[in-house]
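Some structures are shown below for you to check.
Here, each number is a calculation from the coordinates, and none is a lab measurement. Note that the structure is a prediction, hence the values are computed from the model and not measured. Cβ atoms are built from the backbone, for glycine too; each structure is taken alone.
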Structure 1
Amino acid sequence: MAQSFATHFGATFAVREAKVRSRDRGAYQKVARVPEEERAALPQSFDHVGDIAVVKFDERNERWKDEVARAILASYKGIRAVAADEGVEGETRVRALRKIAGEGDLSTVYKEFGIAIEVDLSKTFFTPRLAGERRRLALLVAPYEHVLDAFAGVGPISLQIAKLQPTAEVESVDINGAAVEILRRNAQRNKLKNIRAHEGDFKAFAAAAKPRSFSRVVMNLPHRAKEFLPDALPLVALGGFVHLYGILPLEKIMPEQGQLGRIAEAAGARVTILRARPIKSYSPKDLFVVFDLRVDAPGK
């Protein structure tokens with residue numbers, strides 16, 4: 001098995017969050033009309049998706065949400081609406097968002113590494129905090145690869161790969177029909193003809209797909225991805241790769257590597273874990289982690 005997580009990062013590892021740009025950080029807090037002693041408890045960062053700000057509140061600052069929204073609109077050019085993030089829910093992984101200030105609906109266009117991504121935050125899940133990871137994946141793809149984006153959403157990973165590797169073929173699957181419709185529009189918007197989008201359950205797609213037909217499978221469904229690993233592995237050509245995402249605390253990352261190996265063996269495959277890397281924090285205790293796996297050979 002590849003070098004362990006602990007060997008790579010040691011005990012001093014710290015996760016860097018995607019926050020408001022340093023020159024802007026705290027700008028809205030200065031104009032927020034709250035008691036001085038409450039100012040430090042206001043949200044320190046928010047997601048800036050197109051012209052929409054998405055803010056996560058907690059018990060310390062929930063009562064100031066209307067004033068936070070007003071101050072954000074007053075402080076940042078290009079933001080037309082502010083929504084409160086109330087968590088991800090349902091099979092289609094949609095964030096429960098509530099618009100608390102501004103104009104218009106929660107549809108917008110977000111630009112990432114030269115790609116325009118249409119997003120409807122009321123119907124589909126999207127986070128700008130994985131932009132660097134999406135770029136990393138796209139840079140790994142070689143010419144003429146056949147890539148499966150198993151839980152594609154509106155297609156941010158598929159779009160990056162298809163743009164950077166125009167000879168690659170990308171199959172994108174998602175159970176959320178609204179997301180798949182937007183993904184198809186995003187491919188057209190960016191003039192990408194090497195993406196095929198499929199609406200439906202991943203297990204059903206995998207059961208109908210040709211075995212060993214993909215060089216790479218991306219599984220960005222962090223709360224549930226490993227339960228679909230037995231369905232994905234038969235689709236990967238020997239020597240191909242799986243990029244699987246999970247959410248777990250630091251001390252569980254190494255044990256998780258062993259569990260993924262055992263899941264693969266039970267499915268009749270053998271994998272080498274090339275990398276286990278935290279990308280960002282998810283909660284005070286949990287990290288958003290990627291496991292890069294290479295499919296080496298069928299099991300005995």
Structure 2
Amino acid sequence: MNLFRIQNNSKHSDDPKRTFQYCIDNKILGLGYAVDSEHDITNWDEYTRLAKNIYNKSNINYDNFYTVERMHEKVKSGDFCWTRSPDGEYYLAKATSGWYYKYNNEEIDIVNVFNAEIKIVPIDDVPGKVISSFRAPCAFQSIKSKPALIYSQFLWNKLNGINYKNKNTDVNDNIDAKGYGLWDLIDNEDVEDLIFIKLQMDGYIVIPHSRKKDTMSYEFYLIHKDKKNRAIVQTKTGGSAINRDDYKNRPETVYLFQPKKNYEGSPAENITEIESEALEMFIENNQRIIPGKILNMYKCYKDILKNL
């Protein structure tokens with residue numbers, strides 16, 4: 001089982017919304033690159049023979065046409081694929097076929113397709129790894145993230161009313177998820193959001209303007225609404241270490257989070273290390289204000305992965 005994302009539209013479409021709706025109505029996801037055929041084609045050799053008359057290596061479009069070849073090679077029934085509408089709505093799909101060429105006479109340039117069951121997903125439930133994958137300009141690509149695949153399977157079960165507490169769910173049947181924990185599922189941006197929420201509940205006010213990528217030594221800057229003291233936060237997920245010595249001379253209170261407790265340097269009075277167990281308890285006790293994607297990941301971990 002694999003995970004992909006596709007820009008389910010065509011640069012040649014005059015009406016991207018109509019094109020996207022055509023895909024939803026016909027339960028397909030796909031790309032353009034039409035050929036001179038007025039019937040469906042299921043034979044790849046037949047399609048490429050026709051396509052090479054139009055999209056050949058001397059043609060500037062060939063590099064883009066290569067995305068069709070990749071889709072043909074990679075997508076199989078049972079794979080998951082994310083897509084996004086022209087209005088910015090996210091959809092999760094499960095392929096029910098591999099590639100085929102779908103003829104249409106509606107002047108919609110979506111012809112290289114695969115069949116799929118497609119579900120709209122609330123933006124709150126879309127993981128950061130998926131959102132960031134749409135920043136790339138290519139029309140089709142793999143999302144090479146095992147945690148994102150595990151989450152997509154779990155979310156698919158939820159969207160389809162499958163009891164995720166049942167150990168016989170697809171999470172176990174189709175994905176080797178053994179050994180994955182909560183902090184493998186939650187990426188660094190979502191961890192930042194979680195700590196952001198927790199510290200605000202603890203009385204801190206986060207300064208939004210401070211949350212920029214060029215502040216490399218911390219994720220955001222806070223002021224306590226009662227005590228008036230200043231604080232900064234630094235988080236690292238995965239195996240990346242945090243060196244306490246980089247923060248021990250700072251004038252602010254420093255909150256550090258490394259879920260595997262991978263710290264270097266010496267402890268200091270101004271540094272507080274947030275325990276992963278404390279964050280798990282915070283999620284458990286405050287589910288109504290936890291972003292959907294984090295809450296889903298927590299439930300996936302608690303009810304399935306933890307029991308593998």
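Of structures 1, 2, which gives 1.00 when FRET efficiency 1/(1 + (r/R0)^6) of positions 53 and 77 (r between Cβ atoms, R0 = 25 Å, to 0.05) is computed from the coordinates?
1
Which of the displayed structures (1, 2) returns the greatest value of mean count of other Cβ atoms within 10 Å over residues 253-260 on calculation?
2
Can you rank 1, 2 by percent of Cα pairs over 16 Å apart, for residues 141-244 alone and just name the one with the largest value?
2
Which of 1, 2 yields 30, 17, 15 for Cα extents along the principal axes in Å, for residues 37-84 alone, as computed?
Label of the source structure: 1.
For the read-out mean count of other Cβ atoms within 10 Å over residues 109-116, a value of 14.5 was computed from one structure; give its label from 1, 2.
Answer for the origin of the read-out: 1.
Assuming -7000 is helix-only ellipticity at 222 nm (-39500 (n - 2.57) for each DSSP H run of 4 or more, over all residues; to 500) as calculated from a single structure, say which of 1, 2 it is.
1
Starting from the value 30: which structure in 1, 2 was percent of Cα pairs over 32 Å apart calculated from?
The correct label is 1.
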